[in-house]
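Derivation of every value follows stated rules applied to the coordinates shown; laboratory data play no part. Because the structure is a prediction, the values reported are computed rather than measured. Cβ atoms are built from the backbone, for glycine too; each structure is taken alone.
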Structure 1
Amino acid sequence: MPYRADVLLDSLSPAGCRLTTFVLTYPRFVHAELLTHRLFSRNSSSSRAIPVKKLIEQVAEEAVVPVWWGKNQPGMQAREELGLTEQEEARRIWLSARDQAVAAARRLVEIGGHKQIVNRMLEPWMWITVILSGTTYENFFALRCHGDAQPELRTLAEMMREAYAASTPEAVPAGTWHLPFMRDDDRRLPLDVQRKIAVARCARVSYLTHFGKRDIEKDVDLYERLLVDRHMSPFEHVAVASLEPIPDGNFVGWKQYRSLVESGQVALGAGAP
């Protein structure tokens, strides 16, 4: 499961506001740094939701390894890398620690430990998959493509910047919905159903199943459970284009489905702006 930064959906509102949804894969240990960027909506694969056996297989076969073996010095950034001999030894130590963590995780499973605890032991070597949407990327690229950024996050940010530059957003009229993970045949469904299944498919990243077999009834059922349990973050990726560059939630020029649901506009049958 190597680094990934794919543009899933790219839309441009009449006000010139670009809403871009990415599918990302990167090391779990830099996830907290990405979360500091509050202008993004995101949902991620959860350590608590993935079976221990599956996670152990992942870290055993495709463990995350640092892209830069920085040499110790004062400050937050390593300006110099270890020598080649030291890099090889550092990699060996890193993977040896992985092996010890895997052995400990297996032992915890044997005595009945739950995955929400066991899987935490494996996070330094884990990849994480994230659905990320936003209308403002400039600050993120400026900070995270910089030489001072954590090398693993900089690797991701540079891939995102390249994909963003290579993508041409689709210009849409006001009232058009940004619906990630929709297939052509899904667009024949009523709009309210399309919104529900888009929300559900964004949420399924928690279980790493959003690229597998799709079942509309199960998607709608998941949507209803998310709504009842107030798990609202997946609703943010779905949005409708506005005429003006008006902020809504963490987007500009797009009205988030979450805000429409929470304000009762959708439930009351009111039209979106």
Structure 2
Amino acid sequence: MKAIVLTFDRHRAITQHMILQYERLWPDHPFCFRIPYQNLGGVNSDQLEYIKTPGETPEDIPAAVLQLLADLPDEEWVYWCSDDKYPIRLEIERIGELMTYALETADISGLLFCRTRVTLDQPVLTLYPKERLTPGGDVLLERRSWYQIWIHQFLRVKVLRYFFTKMPPHPPSAKAMDELKNEIVKPDDFRLFVTKENFAVFGESTQRGHITQNCFDSIKRSGIELPEWFRRSNGQYVTMGELPRWHRSWTKWTRRLLPLPRRKRN
């Protein structure tokens, strides 16, 4: 499955970190990350594909995304992942089951497995009331309009292609696109769902061009070299999504069963 990455050259370290997090949390993930670049290319592999696009400025974003999708048919499924977010925790077994269900269900055009913020706090505004039950017992809720289109999720190509075709071609900023999306009418047959239960925790990588403290700390631990413009964080910890209580309790309980690491004697 192609993973469509929204990024540009200046964010290459941020992109590498996001992909590394998927490799760590989901070692057998099915993605080949399509990475747009302007001057800073890379070596293609089974899991990485570099495509030259415009994109050095926010005005270029719609054209860059459309170029990443150019050779893909409308009904194909992709994984949409902007580099301004990265996974911290993933319930990969449940996510894998949900992915399989979505890919086999004709009337679903999008599936988000991180229920957080507006879809959690304002369901009347953002969600239709009817629930859908998957064969695996998970409950899906249909999203109104384009709510939470920027979070990592499974989408059919036609959804992204339509969205960025209708987006004004030269948005003044990435933040402005979040407001402009509200002016785009979503076709009724673009049915986008979110799981009633949350199965992921994501961190925000940047805010207004500055790296967050949580992303800075995570990248430093990873060993990825940060460019000069990302060597100081904004001091903010920004995450989204909270796993259910049973998961936290299970994690704590299983940790108690693990043997403590032996200390080396000097």
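Can you tell which of 1, 2 yields 29 when relative contact order in percent (Cα under 8 Å, 6 or more apart) is derived from it?
Going through each structure in turn, the value belongs to 1.
Given structures 1, 2, which gives the highest value for Cα Rg over 2.2 N^0.38 Å?
Largest calculated value belongs to 1.
Of the structures 1, 2, report the one carrying the highest value of distance in nm of label points 7 Å out along Cα→Cβ at positions 42 and 218.
Structure 1 comes out on top.
Going by mean count of other Cβ atoms within 10 Å over residues 162-169, which of structures 1, 2 comes out largest?
Structure 2 comes out on top.
When mean count of other Cβ atoms within 10 Å over residues 2-9 is calculated for each of the structures 1, 2, which structure yields the highest value?
The structure with the largest value is 2.
Can you say which of 1, 2 returns 3.1 when distance in nm of label points 7 Å out along Cα→Cβ at positions 58 and 194 is computed?
1
Quick check on the output: 4.1 is distance in nm of label points 7 Å out along Cα→Cβ at positions 82 and 138, derived from one of 1, 2. Which one produced it?
Structure of origin is 1.
Tell me which of 1, 2 gives -9000 when you compute helix-only ellipticity at 222 nm (-39500 (n - 2.57) for each DSSP H run of 4 or more, over all residues; to 500).
The structure behind it is 2.
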